[in-house]
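Take a look at the structures below.
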Structure I
């Protein structure tokens with residue numbers, strides 16, 4: 001464990017662009033691009049489920065031409081026969097859920113025909129996270145032209161799934177409550193809120209991947225000042241790297257969902 005009990009998570013830090021896009025119109029594009037680059041995902045679909053029996057398709061992005069039709073069919077009736085349903089609802093109120101590995105035999109004949117045979121989907125991974133009364137169910141697919149997920153890709157998805165799930169949930173909460181922006185989270189929640197305004201500006205740019213030189217230019221300050229602000233911020237937070245800074249943001253993001 002790192003200082004403050006935060007896990008070192010370089011893999012999660014690699015999905016920073018998706019986290020920084022929360023609440024923006026281009027979030028779906030940045031999300032699928034991040035998933036493609038880091039885990040070879042071809043398509044991503046997100047569903048919102050609740051115990052009352054309602055399901056909605058919130059996001060459909062990637063390389064499946066009939067993705068929209070699949071989303072409507074799942075939300076309309078097939079969510080009730082999803083073999084992952086029990087695992088989804090058993091995890092209510094907990095942290096991120098990583099669903100069991102895909103196996104065609106898990107699904108009924110009609111389900112397999114519509115969602116896998118007709119669509120060309122050959123593999124699937126999934127994660128989920130509860131935010132209040134809503135389960136955000138995030139599905140990652142590969143089609144026949146790509147082949148199944150390789151073992152390293154599955155490991156990569158497992159590593160980034162908590163960050164992806166939290167980002168998706170926060171994004172769709174943002175659309176309902178725009179005042180609760182990621183910037184507000186950064187500015188108002190300890191320990192990040194304990195940083196000075198300039199330290200916060202430097203840290204936000206560190207998260208976005210800016211070099212120290214680029215931060216100096218963007219803020220109109222010397223390189224020495226940038227390094228000083230970074231050093232002071234890291235000391236206040238008890239960390240020593242960008243990945244640990246991201247881990248703090250991710251932990252606050254996840255806690256704020258419920």
Structure II
């Protein structure tokens with residue numbers, strides 16, 4: 001999926017076509033982000049009625065909460081695609097009675113992580129990043145960033161089984177795949193819900209059966225809770241003949 005950005009504008013008056021850019025929306029890589037320029041919002045507060053300003057700010061803050069919640073759920077890597085994002089911003093515009101407008105999603109040739117978002121924010125809005133509470137990134141966000149690094153260019157990445165094995169009926173994605181190296185790699189976070197872990201373990205077992213002539217690596221972060229550690233120990237004893245479980249720190253040092 002490509003990275004992209006959209007600019008969000010406010011139309012201060014119905015009497016002219018003047019627009020004030022107040023926010024930057026980006027998506028890709030590590031999920032969607034919305035930056036609202038407080039400096040520009042203060043300027044808006046000086047030129048529109050207070051009730052109008054409060055209403056517009058409420059709509060934007062509500063959208064920002066929706067975006068942040070979508071990005072930080074931690075269940076998996078969650079991305080907005082341009083069509084869906086346009087739909088969401090169209091709803092935002094309608095709720096504000098067309099006072100909030102937006103530009104069509106524009107593709108960016110960059111891996112849109114937080115640093116790329118901040119860099120674009122500086123270039124587009126001229127705002128310096130504000131200090132904020134650090135949000136723990138899920139393992140899957142970090143894992144996707146790692147697997148998209150240049151060191152794995154020889155692998156097929158984030159690919160459906162059907163793309164590498166046409167006669168397969170499995171509707172499962174492989175994080176890293178190499179036919180030459182006979183290697184299948186998939187990440188699993190034992191810190192997530194038992195339901196999520198169970199579903200991903202089923203996928204791993206299905207992959208081990210489908211690619212029985214390949215080495216299958218399950219890369220995982222160190223479980224923080226006892227339940228996660230117990231589950232990991234159990235599956236390692238039950239599935240060690242089919243699947244090799246590798247801590248992410250060890251995986252990063254492996255040479256292929």
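Every number here is computed from the coordinates shown, using simple stated rules; none is lab data. Just so you know, these numbers come straight off a predicted model, no measurement behind them. Cβ atoms are built from the backbone, for glycine too; each structure is taken alone.
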Item to complete: Out of I, II, choose the structure whose coordinates give P(r) over Cα pairs in 10 Å bins from 0, in percent equal to 7, 29, 33, 19, 9, 3, 0 when calculated.
Response: I
Response to the item:
Computing distance in nm of label points 7 Å out along Cα→Cβ at positions 160 and 184 for each of I, II, the value 1.6 comes from structure II
Worksheet item: Thinking of I, II, which structure, once relative contact order in percent (Cα under 8 Å, 6 or more apart) is computed, gives back 25?
Response: I
Fill in: Identity of the structure behind 0.80 (criterion: FRET efficiency 1/(1 + (r/R0)^6) of positions 168 and 248 (r between Cβ atoms, R0 = 25 Å, to 0.05), calculated), options I, II
I
